[in-house]
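Several structures are given next for inspection.
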Structure P
Amino acid sequence: MVERLFPRKVERLGDAFAFVRGFFESNGLPAGQTLDVNLIMEELFVNMVRHARDGTHDIAIGLDWDGSLLTLVMRDFDVGPFNVTTAPGADLQSPLNRRTPGGLGLHLVRRLSDSLRYDYTGRTSTITVTKRLES
């Protein structure tokens, strides 16, 4: 697992995208598959920044590759819980003018991921996402 810390500022997402790009390059992974990983990471990162308002620490982003499965681990320290696995998703059945805003990003995360796990221990939120990559 390769892990880096990123300031909890949405403006720093570019640094996180560069981290993913560098990880893909160093592991010989197809650059075209970074889009899904970046979308997942961006949504989770923004949720950590917006929903963990008491958070002051950097957010840890870790990546691991086992030859077929990419694992993305994101940790937010000294914050209250925000369980992304049970948070409501978007209402895709109602007409647009009747939908409540929110949830579309988590819906996309769930659709793009092969698995999504959440752990909250010692005021640390940990989200683990796995995604199979095509070779």
Structure Q
Amino acid sequence: MVEEMRRTVKVTAERSGGWWVLEAPDVGSVSQCRVLSRADPEMREAIAHQLGEPESAFDIEVEVVLPDEYRAQMARSRDLRAEAEHMGREAASARASAAKALRAAHLSVRDIGHVMGVSHQRAHQLLTS
């Protein structure tokens, strides 16, 4: 049995005043809603009416049009998060090296833990990493 591919209708959602303006330019449907979670059902009804098809006959893909400042800040956030993860790995490596320096100075694992403010079990983990 050959399965028929469902049509996907692209919808843009852009904030205007207190409303989300919804538009499906390929089918000429326009609507609006107060909250973004209502975009799919609102447009599904409008598109079905415009096409003369049941609401279940197609899929909807909503693309939210967002301000440039939002996109810039999210990109900055991703970059900072990646940098923080990198720095966290660097800090962990430096901490392990510090524990190994204490061990090379002949401190016991318990003393290393005390000096570093960690348990002796954690000091042992640092020495074996």
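Bear in mind these aren't lab numbers, they're just calculated from the coordinates by the rules spelled out. Source: prediction; values computed, not measured. Cβ atoms are built from the backbone, for glycine too; each structure is taken alone.
Some observations on this one:
- Parent structure of the calculated result -17500, given that helix-only ellipticity at 222 nm (-39500 (n - 2.57) for each DSSP H run of 4 or more, over all residues; to 500) is the read-out and P, Q the choices: Q
- Parent structure of the calculated result 15.0, 46, given that Rg and Dmax of the Cα atoms in Å is the read-out and P, Q the choices: P
- Among candidates P, Q, the computation of FRET efficiency 1/(1 + (r/R0)^6) of positions 16 and 112 (r between Cβ atoms, R0 = 30 Å, to 0.05) that gave 0.95 used structure P.
- Comparison of P, Q by mean count of other Cβ atoms within 10 Å over residues 64-71 - largest value held by: P
- Computed 0.50 for FRET efficiency 1/(1 + (r/R0)^6) of positions 24 and 56 (r between Cβ atoms, R0 = 30 Å, to 0.05) - originating structure among P, Q: P
- For the structures shown (P, Q), relative contact order in percent (Cα under 8 Å, 6 or more apart) is largest in P.
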